[in-house]
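**Student:** Multiple structures are listed underneath, in structure tokens.
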Structure 1
Amino acid sequence: MSEHHPYEALTPEVVLDAVESTGLLSDARLFTLNSYENRVYQVGIEGHQPLIAKFYRPLRWSDEAILEEHQFCRQLAEQELSVVAPLSAEELVSRYQAESAETLAPEQTLFNSQGFRFALFPRQGGRPPELDNPEHLYQLGMAMGRIHLAGAATQYQHRPELSIERLGEDSRDFLLTSPLLPDYLKDDYQQVTSQLLVLLKQHFAAAGQVKRLRVHGDCHPGNVLWRDEQPHFVDFDDSVMAPAIQDLWMLLSGDAPQQRLQLAELLEGYETFADFDRRELYLIDALRTLRLMYYSAWLARRWDDPAFPIHFPWLGRDDYWAGHLTSLHQQRHALEAAEHFWKE
């Protein structure tokens with residue numbers, strides 16, 4: 001298995017064989033779902049609803065880190081929070097009559113077939129939440145408050161903490177050596193990112209020692225499905241130790257007055273179940289900046305994976321990087337004005 005072509009051997013036959021290695025009987029219907037870091041498929045199961053099979057990118061997470069995420073999701077599901085948690089071998093037997101799963105450990109959620117690690121999930125339908133709907137925001141806040149209440153109960157041991165070093169400095173250092181970033185833009189990139197890193201450290205220092213807890217980590221609207229008048233949370237793959245605001249700021253959109261109204265609704269619901277440290281508001285623009293820096297570096301790191309040039313062809317164009325630099329300069333201004341913005 002190649003580090004640069006990690007899924008080269010993951011053919012449809014390998015996917016179906018992996019699913020059937022758990023004792024399930026596939027009807028051979030296979031549908032590829034949008035996912036780039038991992039590979040995710042909807043797999044038809046004889047006599048049952050299809051399942052979702054997620055094949056983890058080799059070398060990204062250790063088994064222990066994946067299992068920590070699985071355990072967190074299952075803890076949330078046990079508390080009747082609507083998260084899509086991985087199925088255990090015992091559940092494959094009881095719900096889907098998987099036969100050979102009886103030979104696996106009942107609590108096992110991470111499986112291995114032909115060198116690929118994978119997990120199975122129930123299929124969850126739904127639509128994105130309406131972020132201009134106060135009731136949706138209030139319910140999202142309540143659900144997130146409950147998730148964070150559970151997330152604060154213990155700490156991850158094998159997953160990282162959200163940090164300026166990992167998301168900001170490492171991303172900057174990687175891109176400065178990447179051939180994708182045009183040479184004539186590297187001086188400007190180095191200058192603006194150096195300024196941003198100083199501002200980021202100032203913002204985190206101003207927020208103080210805010211609590212880190214287990215969070216979803218990537219709670220954008222695409223990872224929240226609205227169904228039966230409630231939110232359902234999917235894909236905890238980026239779950240880390242982070243401040244609570246990491247799971248709230250991505251649900252904000254629009255201009256400053258709109259964002260303040262949205263945040264008020266989210267926090268009203270959130271504080272029904274959990275306390276929220278208002279100092280974390282100073283981190284919103286800092287976290288936006290880190291995500292912006294990390295995203296471009298992530299794409300560049302994955303450029304040798306054949307799926308990335310196909311789905312992100314604009315990454316190889318100078319106009320993308322010029323636009324990225326413009327966004328970084330805008331974030332510098334936003335960080336400089338952020339304290340005033342969130343005090344209003």
Structure 2
Amino acid sequence: MPTRSTVILGTGSYAPERILSNEDLAHMVDTSDEWIRTRTGIRERRIAAPDEAPSDMGVRAAQRALDDAGVRPAEIDLLIVATVTPDMPMPACACIIQHKLGVPTTAACFDLNAACSGFVYSLDTACAMLTSGRYRKALVIGVEKLSAVLDWQDRTTCVLFGDGAGATVIGLSDEPNVGLIGTRLGTSGAEANLLYISHGGTRSPATTESIAARDHCIRMKGKEIFKLAVRAMDETARDILEQHGVRADQISLVIPHQANLRIIEAISQYLELPMERFFVNVDRYGNTSAASIPIALDEARRSGRIKAGDLTLLVAFGAGLTYGSALIRW
């Protein structure tokens with residue numbers, strides 16, 4: 001039998017109420033609105049409440065995606081959560097969300113850690129599992145509470161990140177040439193030391209000393225990451241287009257990982273596509289890691305930037321270093 005298409009049936013997103021502006025940060029750390037904006041394009045970001053867990057945010061985004069798709073939680077038999085900041089080391093955040101949403105106990109539920117590339121990795125995983133014929137409808141969530149793992153005295157990282165969640169409901173279709181056309185994933189583990197959290201795992205468990213030294217916070221070598229991010233995103237975007245015989249100018253909208261406006265502008269130049277073809281919301285959310293692309297995808301759909309027949313390119317990079325792209329026809 002011919003392989004059925006995997007299509008996005010609905011999208012949803014959620015952002016915490018609290019807005020932390022650049023001006024607010026200037027009162028917390030040695031920085032300024034001008035310094036942050038000119039280097040990153042970020043103006044503000046959302047910060048989750050102290051008692052607001054990633055599973056709480058994930059449930060809100062997921063419910064909106066389910067409502068958008070007209071799908072009941074009881075119909076979901078696969079739930080994947082892309083995150084580097086789960087509620088706890090175990091069980092998986094997906095298991096907690098499964099219970100809160102009322103997804104059946106017969107569903108497969110697990111977390112996937114590919115950092116900022118997590119949603120693209122999860123999308124590819126879900127679609128592969130659906131086309132296997134063993135699953136019918138998938139819920140893929142990207143959620144992060146990065147504010148909980150930031151060193152608020154380190155201006156090189158604390159100005160960049162924010163909290164939020166995005167979700168998609170994925171199903172099968174007999175209609176040809178729609179849905180996920182293909183993906184291109186990759187990893188360069190040699191650069192794992194450029195963006196990381198050094199302590200808190202089993203290699204370096206938490207100690208009084210490590211907590212005092214803020215070793216459980218994100219550390220990043222910004223200049224190196226910038227160069228690698230541009231190269232990786234450019235290469236994976238070109239690879240997926242070449243693989244499927246698509247010209248860059250045939251892409252209606254590019255939804256890149258929202259890490260830094262300068263990175264997005266560089267990709268625009270390399271692909272020779274105007275910035276008008278790129279969806280950008282990094283100015284309002286900062287870098288929300290695995291939640292970045294699904295939040296942008298939901299906003300793009302709801303604002304009318306995506307229409308039936310359009311080709312959309314997703315492209316991301318993240319700690320690992322991981323990178324990936326996905327091509328979707330609506």
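**Student:** Where does the value 0.6 come from, among 1, 2, when distance in nm of label points 7 Å out along Cα→Cβ at positions 254 and 278 is the thing being computed? Walk me through the intermediate numbers first.
**Tutor:** Numbers: 1: 2.2; 2: 0.6.
Label of the originating structure: 2.
**Student:** Let me ask you something else. Quick check on the output: 3.0 is distance in nm of label points 7 Å out along Cα→Cβ at positions 158 and 286, derived from one of 1, 2. Which one produced it?
**Tutor:** This figure was derived from 1.
**Student:** Please state which of the structures 1, 2 yields -14000 when helix-only ellipticity at 222 nm (-39500 (n - 2.57) for each DSSP H run of 4 or more, over all residues; to 500) is computed from it. It would help to have the intermediate numbers written out before the result.
**Tutor:** Values: 1: -14000; 2: -9500.
Matching structure: 1.
**Student:** Further question on the same structure: If you rank structures 1, 2 by relative contact order in percent (Cα under 8 Å, 6 or more apart), which sits at the top with the largest value?
**Tutor:** Comparing 1, 2, the top value of relative contact order in percent (Cα under 8 Å, 6 or more apart) belongs to 2.
**Student:** Something else: Which of the displayed structures (1, 2) returns the greatest value of mean count of other Cβ atoms within 10 Å over residues 6-13 on calculation?
**Tutor:** Details: 1: 14.4; 2: 23.1.
Structure 2 gives the largest value of mean count of other Cβ atoms within 10 Å over residues 6-13 among 1, 2.
**Student:** For structures 1, 2, which has the highest computed value of Kirkwood radius over Cα pairs in Å? Don't jump to the answer; show the numbers that get you there.
**Tutor:** Numbers: 1: 21.6; 2: 19.8.
Sorting by Kirkwood radius over Cα pairs in Å in descending order puts 1 first.
Where a number appears in this text, it was derived from the coordinates with a stated rule and is not lab data. Everything quoted here is computed from the prediction, not taken from an experiment. Cβ atoms are built from the backbone, for glycine too; each structure is taken alone.
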